[in-house]
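Only the coordinates and a few stated rules stand behind these numbers; no lab work does. What you are looking at is a predicted structure, and each value in this text was computed from that prediction instead of being measured. Cβ atoms are built from the backbone, for glycine too; each structure is taken alone.
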Structure P
């Protein structure tokens, strides 16, 4: 069994990713047989280490508008399919989408690979990927599952989309809800390990998801987004401190000015 992690990447030297991407992608390389990092922006001069293949071309880059890349959420997922296509051509069996601010805890690797092996044995077309969160040194239980583990041997395999997969006939969306029984078989999202100015820059670059949720203002407003995150995290189950080496390292790198600390104070 050969597993490919498909990791879409953009600017890794800004927007808060600079604080965590190295640890996250290194953990993905420990889980997968190869990481396919597919770039949507031209600035890709990074040292990814062993086990990572970078895919980039003008066809994977965002459209340029006014001399700057124009963020497109669908393009990000299209790039995931570019990575999956390449993994299939290279003889891989399974593609798993993992974003550059998600890490795979060392204790979860065996269980996640076992589930992938079972998926192949049963001929299943896809499998759920469970996701939990970390704020500074505080872990939260699984609160999301995404259909982001796909069988590459499927003749009409599912294509990755925005928080979903589809085969042209059926669309399977992600699901929310507390699922603590899956904590030891889940990836971890460290989306708020950054200062407020980096969060503002990131959110303005992606236009605060305005394209997907038009009711939201495209310009970042901390008075909206900080309470928004606090409400989301209040609904999650707190689950102690990080047990993995990667989680502990990210917690040690946390700074007082990071947004994660502010959200913890609001809980």
Structure Q
């Protein structure tokens, strides 16, 4: 039997299970046909190229991610890969958001820059607010809200997929920011600013609910004890770098859905 073809649109919370460090046997079960990394919904839906200017302020390991986003072909690449399933998460919409750059929306990915001030300098948007710059911070019907941008982007995404003749099933990975993390001495510590992380998790809840409705997606949700950071994580300590139990749960859930 052919292995299920899967595309990932999201962040490390979804992409990491297709890495031997987390799931050694993943290639035996799935064919990863495409992935779009750390792109917000409005940027994914923009199928227009924005000229990309490489600068020293952009990290070398992010050049491919940023250049692919700017070329406006990420959605085209996903469709061309003909996935059976599309695994999505909306980390980028609640954490990065967008900024208007050369009359188009791009993901305001501050992690791609060598210093936080680098993103301000690159986009020259320090004092801008929605509709020019912002991220998802709760549902609103205002025409200038991020929720309207997200809803319109989802509509474009599903229309393009169906018009292409694909019957790809969409799976919404409802990961969240961990409030606590394990330490190297088998203890547990609280991440800094847990209230802010809790607020972002509420926004993430709302955006996932919108996606299930607009995209017809099936959700993967987690027991709260699995959303736990790991000080010894391969990518370093971060509220979305979890203990192995999270990845095992995601993998098993994906296996069940796709089989």
Structure R
């Protein structure tokens, strides 16, 4: 019995040490209440953590983004999102689950890579547009909760974020018109393949694959608003926030099944492109 007790205690200590490391220095860092190596800046709407070694100081610019994000989605943040600004590439890769410039976690917290800050400072990307995109995710995730966020259709989350941040036509992202032209040229990514094992089945003849996919998703959301009005989109967002099945919610709100709507969207994209532009 003593051996079992000692073994249980030893296993418990090891588990605690592993979890402690993961929360402080590993992949669970964005869920940790402690941010070792970061300076904390409490703002009116956000809490911004800046890693030592970074000279980032655009706290107010970030904080000012939350009002417009809430206004578009007609939802309120339940708590101040935490935004982690990294200065160290290795630390970023160790303490996050992504290699992307920006990433929103299911608990609503955001991480920002050091190369994203460098690209924003050089004018290569817009910090405001990218953060508005991620804050869209953050707001919806906060409404849903962590577990439900994992079940949410990621293509729709990206489409709403691209549309609400006016990201189409900036940096690498094709504009609405360019996206429609690419669709007419035979490029189309089925939304439900996104983040699945079927992604690689789709061959696309576009310059920037992921940028085209995101702009396509943005165009789908744009077409929803154009065809049915923004109020119905807000109803769909709120249905997601209430953890409803999105296909059931889609049918209830729009009166058309989702697959049928996608066929309408593709036909609309082809009609929007003037025949003279189609080779």
Name the one structure among P, Q, R that distance in nm of label points 7 Å out along Cα→Cβ at positions 76 and 212 of 4.4 was derived from. R
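Quick one: distance in nm of label points 7 Å out along Cα→Cβ at positions 132 and 244 came out at 5.0 when computed from one of P, Q, R, so which one is it? Write down the numbers at each step before the final one.
Details: P: 1.0; Q: 5.0; R: 2.8.
The read-out was computed on structure Q.
Work out the source of 3.1 here, i.e. which of P, Q, R gives that when distance in nm of label points 7 Å out along Cα→Cβ at positions 52 and 84 is computed. The partial results should precede the final answer.
On the way: P: 2.3; Q: 3.1; R: 1.6.
It was calculated from structure Q.
To test your reading of the models, identify which of P, Q, R gives 1.22 for Cα Rg over 2.2 N^0.38 Å, for residues 116-187 alone when calculated. Walk me through the numbers before you get to the answer.
Values: P: 1.22; Q: 1.66; R: 1.29.
The correct label is P.
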